[in-house]
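Asker: The next part holds the structures, each set out as structure tokens.
Here, each number is a calculation from the coordinates, and none is a lab measurement. Because the structure is predicted, anything quoted here is derived from the model rather than measured. Cβ atoms are built from the backbone, for glycine too; each structure is taken alone.
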Structure 1
């Protein structure tokens, strides 16, 4: 089965074809920290800011088992493709950090894993 993880920014529109979507605009936003704004969720400073926060830790503790369950059930059901999207406001910080964490979570499963950070290069 092919699993595609996608980060995106809601301000650029939602992806059209997906199975599951999570909105992470509830997590701490590095955009409002001047020195973090130009960075992306691929950088340790941003992922730490978002995911090491109390909200980020709780969110991942809840999301990771759910994502594993959904992938395992999709495999059992014989699905060929599964698309999961994570969105934040601009698609540069929070959604990217969460997709990168999910990527690590899913790497041990027998799936063809793909990922895309759709809006990461758009204006900070």
Structure 2
């Protein structure tokens, strides 16, 4: 996992709209085409309408590159917290990633990377 991607995710997290949970989350991804996309979580008073940073970023990448967009690498950062992508986001990442695609986040203050297969060993596929 590149520290540059983590830096982009951190910058995106600072833009999050999180007045309810106060969890500012940012995501940065590099596509197979070499394009960089960032996004942040955007909350809503009706929690079900909230979008996570990872899904925000992936949907933006698809809107720009089209349905063939593939994730080469992804990083997620939560300001003041440490956790990997949630289950829903793992499934969305898996839709556009390979089993060996690296996903980075912080654990114990240090960057760690896991493959998609490690994060979601039994993803749903049609």
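Asker: Which of 1, 2 yields 50 for relative contact order in percent (Cα under 8 Å, 6 or more apart), as computed?
Answerer: Values: 1: 50; 2: 23.
Label of the source structure: 1.
Asker: Now for a different question. If semi-axes √(5λ) of the Cα gyration tensor in Å computes to 20, 17, 15, which of 1, 2 did it come from? Each step should come with its number before you reach the end.
Answerer: Working: 1: 25, 15, 11; 2: 20, 17, 15.
Going label by label, the one that fits is 2.
Asker: A value of 2.8 was derived for distance in nm of label points 7 Å out along Cα→Cβ at positions 83 and 99; which structure in 1, 2 was it taken from?
Answerer: Numbers: 1: 1.2; 2: 2.8.
Only structure 2 yields this read-out.
Asker: Hey, mean count of other Cβ atoms within 10 Å over residues 3-10 derived from one of 1, 2 reads 22.6; which structure? Provide the component values of the computation, followed by the final result.
Answerer: On the way: 1: 22.6; 2: 18.4.
The read-out comes from structure 1.
Asker: A value of 24.0 was derived for mean count of other Cβ atoms within 10 Å over residues 51-58; which structure in 1, 2 was it taken from? Display every interim value, and only then the final one.
Answerer: Working: 1: 13.6; 2: 24.0.
Checking each candidate, the match is 2.
Asker: Which one of 1, 2 has helix-only ellipticity at 222 nm (-39500 (n - 2.57) for each DSSP H run of 4 or more, over all residues; to 500), as calculated from the coordinates, equal to -8500?
Answerer: Working: 1: -11500; 2: -8500.
It must be structure 2, since only it matches.
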